[in-house]
Each structure stands twice: as structure tokens, then as C-alpha cells.
Structure I
Amino acid sequence: MGVNLSQIGKTSISSSQLELETDVLIIGGGPAGTWAAWSAATQGVKVTLVDKGYCGSSGATAAAGTSVWYLPPDPQQREAAIASREPIGGFLSDRSWMARVLDQTYTNLNMLADWGYPFPVDDQGRPYRRSLQQGAEYMRLMRKKIRKAGVQILDHSPALELLVDAEGMVAGAAGICRQTGEHWRIRAGAIVIATGGCAFLSKALGCNVLTGDGYLMAAEAGAQMSGMEFSNAYAVSHASSSVTKRGCFRWATFTYEDGTVIEGADAHKGYPVIARVLLTQPVYACLDKATPQEQEMMRTVQHNFFLPFERMGIDPFTQRFPVTLRLEGTVRGTGGIRIIDDTCATSVPGLYAAGDAATREFICGAFTGGGKYNAAWATSSGFWAGEAAALFACKLGNKANQRSVQGIGQVVVRSHNSSDRNFAPMEIIRCVQAEVLPYDRNLFRTELGLLESLSRLHNLWKEIRNSKVAEASQIVQARETAAMVATARWMYTSALARKETRGLHQHLDYPQQDPNQRHHLLSGGLDQIWVKTEPVVSKTEITQSKVKNPKSKIGVAL
């Protein structure tokens, strides 16, 4: 059941307000959000989902598709898969979480097949369920399933702030219907944030709705971030294309402009080599390592990758083409909202996080989850968060929507000062991109570079805090801007605290991995950013000590 938002082309913000009540509110309509909605609805509770775009078509998965970490329940295969990720991830992952994700992903994808998702088959007619490359079909099916389960969907309705009760427990959210300008306010017993990661509007395919909005809302409620130093993932693409398909570049030869092969360059571990060359000169690629059979396979399962080449009249298997690296930030990185137990609960009562909005350190450690690990995490964490949110709401019962609530959006939504000064969102977006997109700042980090960037980012935050948005119709973009600035500050403050090189975090001043820094870094705060260490412990230990205060506080004040 969907809400009809048919008036397109709004020019101003309406004064009217839509008031709703629900048991579980899902913020975000990608894979994690739809799995959370379905899981919650199967518990027999009322579920509402709000999406910044159109649930089923917005976001990275719908636009690009993905592979997925799917393995049969064979102990040897799974042990090998888990063991292979530990050193890559800097030994920050957790085996029990990885095993849980493999179990849940296996169950969910088999269920997806029963629902009618068209998984490809191999030469022997066996289903191949390690690929969700038909991302649009996947998300259309998920929308259909959650609507059939009774989930109410508000499309084009970004959340702007969370609501809390007198005790600080989340109690709903408020936002705006972009097509009508009507404000909405939804009371809820529990909330799942599944808003995806933050790619800083880098033009990566499907990522322009992924601006860290959920991080900001969670932080305003008092939640922490984790692993934000591992949020500098880049992916190779044609220089004129937004499609980032690292898997296809597995068969690429990377060369200088004169055709000389660039030693050590590849799209996986060798992309820093590509970045170093790109700092001074162009880099070219050709997928000349693919056999005819592999070429046919790629064109079948990665058809959107080839569309730009077809438009430009290029045969990527025989002709060289220029490439670039596009920042995908926390979308392919591992940082996100800290979760405190196996239900994907945050430290804020009633608030859960799933998918790329949550940290993926438990299964990926310090290294990128790429497509397949993050896809497995999205379906699994969404399932767990939705189920737990439903049970939480059930415990509250009728009291949930009888509470006195208030909005807690601190930035843009309501100002803490009476300044008449306005800020232009696009100007600040360009400034934050200047700090996070360049390879020599975000990929190749130095202490001096991080300090310089943080100084400018803190000033941007002050400008937002001490100003108001000029046009009421810009409030969504202004919140996105604030979220990107906040995300960059958590990233770089965490990176400054990790004085070593581990996984995605490459620190030129500290080029070695330090065994004494095998810990997680938690971060948070708005006007003052803080960082704390948290020991690497098993899921069981985390569950037993949910609210234990971590030690080694490092403060960075404005």
C-alpha cells in the first residue's frame, strides 16, 4: 500500500502536515531497507517505509546490480572464505558475524529465488546465486513483496530528523514529501536506519542519493560511528562514465598514454598504483585478458557496464580507453553507524541500523566490502534489524504512540542561534568535495594533510551551524550538505587517530600495520568530534557488554 504523491514540480514548501502512526518505521528503500520492512511485517506489526527516492529504483543496487557473498553450507568452503578475508581486513573482522551473514544470506537468497528472482544458471543448468546483477529486477521484486506484506511506502519523502520521547528513546521521524512540499511526521515504536552510505556526490552510478543523511540523524540522537577511517574506497570507471564495476576490470591491462604497462596496477588491491599515476598523467585500460567465453559472460551479467562503450563506439576488449577513480566513500568502504549487538541495535534505544548505513567491520574489517560482501550484509542486517525493531515495538505496545515527542534535528532543521546569515548548499558541497575527492588527500593520507582538511571542514561546519538556508525549498539539499560535512569530519578525525596503515587506511607517515592498534575506532559528536578506541572482541562479548564505555578518548574541538 503506497501513499499517492502525484503532484510533481513543487516550487515551495507547503504548510500542511501528514500525521501517521506505525509500529516500525524504516528510513531508506534499498536492499537493507526493504529486507528490514519485510522482516518486520512478517512479525505482524504495522510497518511504514520512507524513501528519499522511489523505493525499488533509487540507490546503487537498483542502478548497477551486484554480486553477493553466497556460499552453500559447506564447512570447508566457508572456512576458506572467512579465513581469506581476515588478513585483507587487517584482522578486525569477527568470524561469528561472518558465519551468521553467510547463513542468513544463503536463506534469504534461496527465498528470493522462490519469490521469482531470475537467477542465472550455469552450463549444467544449476542456479547461480552469487549474482544479483539485475539490480532493477531485484529491487522491483522487493518493493512488490513488501507492499504485499502490507508495508506502507512513502516515496520521494526524505526524513529530515528523528523524534524522541522524554527519555531519549526514538519515537519517530519527520520529513518532507518532495513532490507536494507537504511535511510529514510519523510516530513509531522503533526505527531502522537503512539510508545507505555516503559517496559525496562523486557521480558514481546510483550514489547521488547516498549523502550520509542517516549518519547525521543517528548522531543527533546520540549514536556513535565506527570504522570511519575506512571510508575512502575508490572504484575504477571509464573517465566519462559513472559505472563502477570493479569485477569487469579484473581482466584489464592498465597502461600509460604511450601504451607501456603500469606495473602493479589492478582494480582491486592495485588501485592506489593507478591513483598515483593519475595524479600526474592519464591512465588507460583495455579488457584484453578476457577470453571469448568470459567476454560473453560479462556482457550477459554486466550489461550496464557496456552501455557507455556502445554509445561511444568503443570495443573495450580490443581498444584502450581512459579511466578514472571515483570515490565511493562508505558505500564500498566499511565505516558507518556503530551497532552494539547481533540485532543490529545502536546505542540509542529503539534505533537500529542496517546495510551501508551501519558499520561493516564485523565481516569486512578494514578493507572494502566491494559489492558482494556489502550485498550479503544488506540482506542479512536488514532482516535482523527489521525483526528486532518489530519485537521492540511490540514490547512498547500502545504506549509507543502515546508518548510526548520532539524533533531533535539540530542542523538546518532548526538553528541554535538567531543569525540572519544564509548559506548556499552548493558552495559548501564543492568545498567538502575538494577535501574528500582528491587522491592525494583521502587515499594517500598524511598527518599534515588531514589536519589541514579538518581545519577547513570544521570551518564549513561552523558556517552551516551559524547560518540558515536561504530558501525553504532547499532544506533537503541543505541537510545533505550538513551530513556530508559531518561524515568527512568523522572520517578524517578517525584517520588522524589511527597512526598506522591498515586496510583502506593508507597513512604515508605511518606506512606499516601496527599490531598494537588492532582495535576499532568509534567516533561521534557534532560541534566537537571525538574518537575512542574499542577492543576487537567477539560478537558474544559485544552482546554481553553493550554499553561498556570504551577507553582512550581523543577529543578534537572546534
Structure II
Amino acid sequence: MALDGIVIANIVQELSQTITGGRINKIAQTESDELLLTIKNEGKQYRLLISVNASLPLMYLSPENKTSPLVAPGFCMLLRKHLGNGKILSVKQVGMERAVDFTVEHLDEMGDLCVKHLMVELMGKHSNIIFCDDKNCIIDAIKRISAQISSVREVLPGREYFIPDAAHKYNPCEEITNACAQSLFSKPMAIGKALYTTFTGISPCIASEVCYLASIPAEQNAADCTENEKIHLLHIFGGMMEEVKAGHFHPQIVLRDQEPVEYAAIELTNYTEDGLTKQDYTSISELLYVYYREKNTISRMRQKSVDLRKIVNTLLERDGKKLDLLEKQMEDTKKKEQYRLYGELLNTYGYQVEEGAKSYVALNYYTNEEVTIPLDENKSAHENAKRYFDKYSKCKRTEAATTSLIEETKAELTHLESIANSLDLATTEEDLVQIKEELMEAGYVHRKGPQGKKTKMVSKPLHYMSEDGFHFYVGKNNYQNEELDFKIASGGDWWFHAKDMAGSHVIVKTEGNQVGEFKDGALLPDHIYEIAAALAAHYSKGKNLDRVEVDYTLRKNLKKPAVGKPGMVIYHTNYSLMISPKIQDLPIEEL
């Protein structure tokens, strides 16, 4: 995941085609390190978002507006003064650097035309927006950098603007000379790393793609490449750069289970693992918007759910340890029959036991085998017998109590695992509200505010529809599962759930889609059973398995236990099938 030189080249191409010749209508500094420029060109309006956040530098045409602060920062006011209503003459990339030069023409205080440059550097922690005049003299920057901060370059008003060449890399869009090749293949490192440390604007992702196309492992040492491998690699790399220079881009996102994992401005062929899919885009701005929106949604949900996850994980760990101790106690109670036998044999043969004996060998009249009975030499045979009967009684009581506690602990673990799965499925803050409400209702979290006042439920289950019109509902948590089972579903609808693991309940609505009657319910087409089972497997703890067993039955066969946690059901009539939990290629659409 990198905003590399090739992605910047694609962005520059798109901006050149859309905003060049346009006028800057509005300038807003929406964050301390972020600008939003509104540009009008040929009757259309564009919003250019430029973020120089150290951890997430970005630039793309955004479909969304953002709220400006009530008081504009000084840098924003400076840009408004000089660039307001200015005409964008050109948008150019500086070599293959992650730097873009916006040349803007405007009228000065005297009404004369003059030119300014807005330099946008998207270089990780060194990212900056620098405003310069036509002589490359810095007027100001969104981040001022003094000599105390950087000994390489000062970014202060009055200083000369330049991009430091600290890494001494080659421009891959220029001719690859013998000096380039020698530098590349003489480095004592993997060939993939050697590529992106030798050439400007090449990310590890692109380096891996070049190695894959050249059929050379990216981990292979650069110095170990044969002459043929060197020629082939440089040919592949040169061809890729020719496509970039020609403006032939192929924006693409790589997804794993609908979660974005990588993107590039060229086609990525080296991602061949199972479970990975690719989404193509015609616009690099649309790609960046979708990618970071999804990434931000996932990271934001994980951040907001961290407290709930900590609570659930702590409870799971506690109950896991508790179950281990209970099972060890249960293992100890298996000796109770042995203790009872020792007591009975001592009562029968006790008159033969010598005083002070440490053991006694008796004949077990149940099996006609000899049994060695350990004795306390300070007690009589009768007292030893009583001691063993006491142990037997204690084990019997412990067994009864432990059996009940094990059942309770297992039920609690099942419930907590279902909540943990719900946290994985949560996509909105409303989902987290429902999960927190369930934790409070179960007594795991203390309820704040007026006692007995429940939080309003607004989150809804996932809703899919197949190409032939069947509706599928997927519960994202236990409250939604219960609502699906006993409010949304009718008796003739079909219910699906991953067998013996935490997961979502899936309901297939059948009204209006009957293709045959089957035990008071609709008989569905085979592919509908497979789609519903795949959804149940995907939204369960088994989503990363190759195959998952899924139970399914008519909704009318479900019963809610008299005393049970939310979402808990029992059923005695069901069918099962094995299915892959992959849903990327299913003929369904999320509504």
C-alpha cells in the first residue's frame, strides 16, 4: 500500500485532463495538514483534496465536501489572497518523484498577471504543501521546517525551493543506462528491494510485480541474477515504464474478503492467493476514495470497538481457564468408584488387616482380581473405610456440581464467542451500540444512567438479493439474529447457520418465490440453498476455512429456550451441507 511515483503519474494525468484551465473557486484548510480546493472548469465543478498527513498523505478528486473551520488558518488565508480565482495553467509531476507542481496564473494587487507554484510533496513523514513564486522562492508552507528540524532543507519563507536528492536514485522513465543496471545488480540485497532503492517512485508492490512478470523471486539476491535474468528483468521494467510514460494506466484494488489490502495504478498480476479478488477502476481518484474510505471505516470500527473487544477477550480467557480447571476437577472425580470399592472391601475384610499396616491386598469379589488398598497406618481398618466413603461422597457431590458448572461455562463461552464474531461483523456505530447493550444485559458491562433504560436499537441486518429475486437476510449480532428468526421470518422460510460455531443466522424469504411445496414450506432451487449456506459460512468463525458445515431447516422448526441468551435457538429437524465460505463470486447484490 503506497502512493508511489506511478500512482502520482496517474493522478497528474487525471488532473491535467479535468482541472487544467479551470479556476480556483474556493480554498479551504479543513485540517491542519489538509487542503480542499474547489475548481470550476468548462461548466463542471471539481473538489481536489490534498492531505499531507505524515501517516496518510493523499491527493485525489473527492466526490464529498468537507466542513471548513470557522476561522481560516493563516496559510489558507495566504492562498486565498494570492490564488483565489486563479487559473490553473498546468499540473506536472517532478520527474518520477512523489511531488506535483501546480502552476497557477492570477492577478496581483496591481492587476498584473503573475504566476505562482503550489508544490505538493506526498513523501510520508516529509509530506508538505509549499507555496512558491515564479523564481522558486518559498512564500510559505503548510508545515514550516527549520534547520533545527532538518539539516537537509529548510522550508521557510524566503528560502529557495528544491527537492533534496538524498537517496541518489535514478529516474526510471529515462533511459536505463549501464550505470543504472550496474547499481541495481551490485547491491547486496534482494532484487525486489534493490529495484525500489535504485529507482525513484517505485514502491515494494511495483518491485514485486516486476519480479513476478520476469519470473524471478523477489527475495533472490540481486548479485545472484544470471545475465539472462538481468536482461529479462530490465526489459520487463523498461516496458512497464514506457506504458507509464504513454499514460496507459490500469487502476486496481486487491481485496481479501471484501477488505482492501493493496492498490496500484497498474494491473497487479502477482496476487494469486485464494480468497483474493481484484476490482478495476477507470479513475485513480475514485480508487483512492474507495480504498481509503473502506480502510478508514474498518480501522475506525476496530478503534471504536477496542474497549468492547478487550472486555470480551478478557471474559473468554477467564472462562477458558475456568473450564480447564473444572475439567481437571471432573477428571479427579472419576476415582470415586475406586474409593467406594476400597471402603466396601475394607468393611468386608477389615478384621484381617494388621494394626499399623500401610496397605492391604484384598480380593475384589466383583471381578475376582486382587486389589491393593493404600492405608493410613495410624487409623484402623474401619476408620480407613470411613475415610474412603467420605472421599466417595465428596467426589459424587463435586461431580454433580462440576457438571452443572461446566455446562454453564460452555454456554457462556458459546455466547461470548458469538459476541466476538459480532464485533468482527460490525460495520457501523449502531452495530456496536447493540453489542454493548447485549453485554450490559448479560451483566458483563455496568449500565450507566437510569437503571433499566435500554438503548434504542437502530442497526439492521445485512440484506442481499439474488439475480432471480430471492431475498437473504444476515444477522450481524445476536439481537439481529433473534429479530430475523422470530419477527422477520415466517414459518415457511428457510434458516441457515454454521454448525457448532459462532456465526450469523441467515434467512431466505420464500413468499412469492415458491417453486414447489415441501413440508409446509417452499422448495427452493438448489443454487439458493448454496448461496444461503455460503453466506452463513462466510459470516461465521469458519470464514477462513476451506469448507464449513452448515445446518439448515424451515423456520417453523426453530424454538427459543425458556431461559436462553439473545439469538439462541434449538432445533431437532435439520439438513446439512458442506460449502466454501467464499462469497465474492456469488450471484447476489447487497441492498
Structure III
Amino acid sequence: MIPEYSDVRNKMTKPNSSSEAIKRDGPDHFIRDIINEDLTSGRVGAVVTRFPPEPNGYLHIGHAKSISLNFSMAAEFGGRCNLRLDDTNPVKEDTEYIEAIQEDLNWLGFKPDGMALFASDYFEQLYAWAEHLIEAGDAYVDDLDADEIREYRGTLTEPGRNSPFRDRSVDENMDLFRRMRAGEFPNGAKTLRAKIDMASGNINMRDPVLYRVMHAPHPRTGSAWCVYPTYDFAHGQSDAIEGVTHSLCTLEFADHRPLYDWLIEHLPTPCVPKQTEFARLNLTYTVLSKRKLMQLVQEGVVEGWDDPRMPTLRGLRRRGIPAAAVRNFARDIGVARADSLVDYGFLEFCTRELLNQTALRRMAVLNPLKVVIENYPEGESELLEAINNPEDESAGTRQIEFSREFFIERDDFMENPPKKFFRLSPGREVRLRYAYFVTCTDVIKDANGEVVEVRCTYDPASRGGESPDGRRVRGTLHWVDANRAINAQVRRFEHLFTSENPGAEDDLLSALNPNSKTVIEAAKIEPILASDPVGAQVQFERLGYFSVDPDTRDDLPVFNEIVPLRDTWKKIQKSQN
């Protein structure tokens, strides 16, 4: 039984046609102009968009751009945005992906209007429309297999040839199509093709396949169907059923638009949606091809779809990048008509800009070197006050313990430093963050001549890092008290690829960065960090922003580096200006 359009509409909320002032979010772009013009001219009365992912993989940051555009345009113009999963290929689809897409969309902060929709909701209607095309003489059942169809289709410079089965009668085509649905033919034996023009300059118009036989269980419809519509056939018609006014697609669908329009013109759809293309996201040092991302997972290059080096939304979330930073990034890169390569550093900039405002400050030492203050009383300690976030006064302060022994970064000490080294070295005085001025007096080495301990004296009058006599100290070091420090594992990351555009490499794996992940097993952290929940984001002072990984155990906190403190993208922009 074919569902009434109203049955589908009942699953969706109505567009908001309020005349309240439009709130613009992000830079101006051509799609906003198109929507404005369509509303002004009366072509549409209310804006309806949709995000239509295929449930055959996990969402990545490229999808975030499409999500942001579709949802923001609907919100800006008081309309509606649907989440519709294009589940027309059961061989590649799985309930796991369906659930993951909805979870990731929720994490990103976008809520579809009404419940999730599926192309499979419309299988009966799509099938009926396929029969309509057959009745009108606009579709036929073809016996050519996939290789033969490809051969008959021609090339970009040579026209195609008509299939020998193109001129079957309406009755024969209808009989064969219904027998396809009944399961009489094996996979690949027959297809339903639109009858358009085999000499068209657009290969997509050379009698494209609309239905194929696929004896495979569907995640939602089970074994009810053994013929499934192609994306090209389901896409526009699903848009029309849902009342979509603006079908926003990436540029690779531009050549498919004539077919999109042809099908709408030849079918009794309830409305006429309009397809508009924009440039997809291309990000430096990153691949966003589902096939290539699958290769990385299957060949064990990464540790799964949520590996912090992956551009999937799950990978970004596990790394600790806030959803708001992803939204800001997707908004601020803009919407263009032509493809371009976006600097990955801009994503880091958006992340750093947000975390600077929200992340609590903590101290951690990744490569510890022990320091002993010789004139500090043995067996004693004191509590010092530390600021939680200088950008947020309401974050307050915390108390940190200080005693005779503590750890500093090994890189913050040099026995024979160069001229402009302003950290700790023999005879040099530095400031300890929130604590005292200390001066190096001696070093202890092991049998190999490596420094294993530094001896210092401190100025008791400089508590809090200020000297009563006004002397200047150029270096300030972070530290962790040796008696209270907790061991932690810290994972630091670089780009997964050494090539700026790894997708252009003939051999993707040849561009892998062997140093994309470094695991530090013996980091020392403040005790307060041990109580942070999974996903908590903090700034390790002077080092960068880090997040608690799900691998954290009661006896071993695990942190992922989100972004370093150094803002290379901003530096590059200044040099170019």
C-alpha cells in the first residue's frame, strides 16, 4: 500500500513561517542569496532543507559542513531541516551506521525537525513512480549486465548506443519489472533504466539505471524487497515527498542535476524541489573519502573509526575537539561555488579559540626531571593558590601543594645553554608558576653523564612568583610536586599524512606520517586531574590542550592532545597579510 503524503508529513514538524527578523550566522554566501530571492519572488513560501547521509560509514568533518549549511539555512529563514538517511543500498548499510549518524548529529548540536526519516519510508511510492515512468514510455527493463551497460554508455567523447532491449513494449516492461520485484531474477540479471538520450553530452542522462535487483536483507525493511532504487532515483523524489524546497548538494552532483530535474518533470510529485551545488570541504593533510578512510581502518593504519587522528566526528570527539569548535569552523570557512583546500590549522585555530575561554588550567610534566630545593625544610609542604582560567573569573582558583621536591620538563633545563635560553641552567634564576624564584646550584648525573636531578635554592620572599625587591626574572616554568604527582599516559598527535593533499597521492599509504602518534607513558600530573571524567578538556599550562580519553583507568589517567598552544595558522595569516 502506497503511503499518503500526509503520513510522511506527520513525522515532520511544520516550517516556522514567522516573520521575525532573520538572524544571520556566518559570512554571506550565494546560497543565502538564492534562498532570499526564492522567498522574495514567491517561488517558495517557507524553507525546507535536508541532510541525507548514506548509512554506510561514519560521518566526518566534511559532513559537518553540509550539516551546518542545511540546518543553519533552515533556522535562519524560519524553516525546517530534515534528517533523511538514504538507505537504498542494503549491501553496504548497517544499523550500526544509522545509530552512529544520529548520535554524531546530536553531539554536533543539530536537532532535526521531527523524527529521523529514511528513503526506505518511501519504497512503495518510489516503486509506484517507477511504474508511472514505464506506463508513460519513459523507462524500460534492460537485460544488459553492468559491464555491458558501461560499454554501451560510451565515453566523454563518444556517444552511447541504445540497448537492444530499449524498445520493449510497455506491457512487457511492466511485466518484467513486477517479476523483478517478485524475486524471479538473480542479482544483476535485469535493471530498470530511464529512457532519455544515449547521445547526450551528459553521461548521467544516457538512460541511467533507476532500479536494480538485489537479493539482500535491508536494515529496516528486512526481506520485503529484492529491488532497490538507485540514489539518483530516490534522491529527488524523496525531496519532493518531504516538501524540500532547497536540495543543497556538493559539486560532484552538479552533473546529476539534469537527471534530478528530468525525473521531477516526468513524475507527479507533490512539489518541485530545487537542487543547488556548493563546494565540498577539502582539508590539508586529511582524506575525506569514505573509501580511503575505510582503507585506513581495515589495514590497521589507525585504531578504529574513533582514532583521534581520524577526521570522523567520532575521532574529533575522542580527540577532545569541542562540537562548538567544529560548528564554528564549518560556519567560518564559508560556502563557495568552487573547490579549494582549507588549511587544517584553521580548525586548530577555532578549537584553540574556544578552549582558551572554557578549558580549566592545570599543570602537567610530560618528560619529568626531578628538582630538589636544598634550603627548603625537609618534610614540610604548603598550599599555593592557582588560577583555574584567567579568561573566566567565575572559574575560581584551586590549591596546589608545594614541597622540597618537584618535577619540571627536561627541556626546561640545559647545562650549557645558548645565549637566548631563558629557562633553568646552572647559576640562573627562574620563576616557578604560582610558587617561588629558584636558582640552579648543582646537577646530579648518572653513570652515562645524563642529568637525573637538579639542585636549587629558593627565595622564600618570592612566594606567588613576585620578588619584594623588584628584580626581574625572564623565565617561568610549570612544575608538579613530586610527592603528590600522579602518573599518567599522554598521547600526542601530528598530522596522519606528510603530504598536504594526500588524496592526490597514487599510493595513499606512502604519505603516512610515522610520527603521527607518540605515547608518553610516565607523565606527571596534578592530583586533581585524576578525577576528571572522560571527555573533560583542560589546558596543560605551557604545553597545549588535552582531553581525558576513554581508555582512562582508575590507576592510570590517559590524555589525548587536542591542539598545541602554538597558533601556526594565525602566524601564517599575519605573514601573508
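Suppose you compute relative contact order in percent (Cα under 8 Å, 6 or more apart) for every structure in I, II, III: which one lands on 12?
Clearly, the read-out refers to III.
Of structures I, II, III, which gives 33.8 when mean projected area of the Cα convex hull in nm² is computed from the coordinates?
Structure of origin is III.
For FRET efficiency 1/(1 + (r/R0)^6) of positions 236 and 324 (r between Cβ atoms, R0 = 30 Å, to 0.05), which of the structures I, II, III scores highest?
I
The numbers here are math on the coordinates, done by the rules we state, and not lab data. The model shown is predicted, which means the values in this text are computed figures rather than measured ones. Cβ atoms are built from the backbone, for glycine too; each structure is taken alone.
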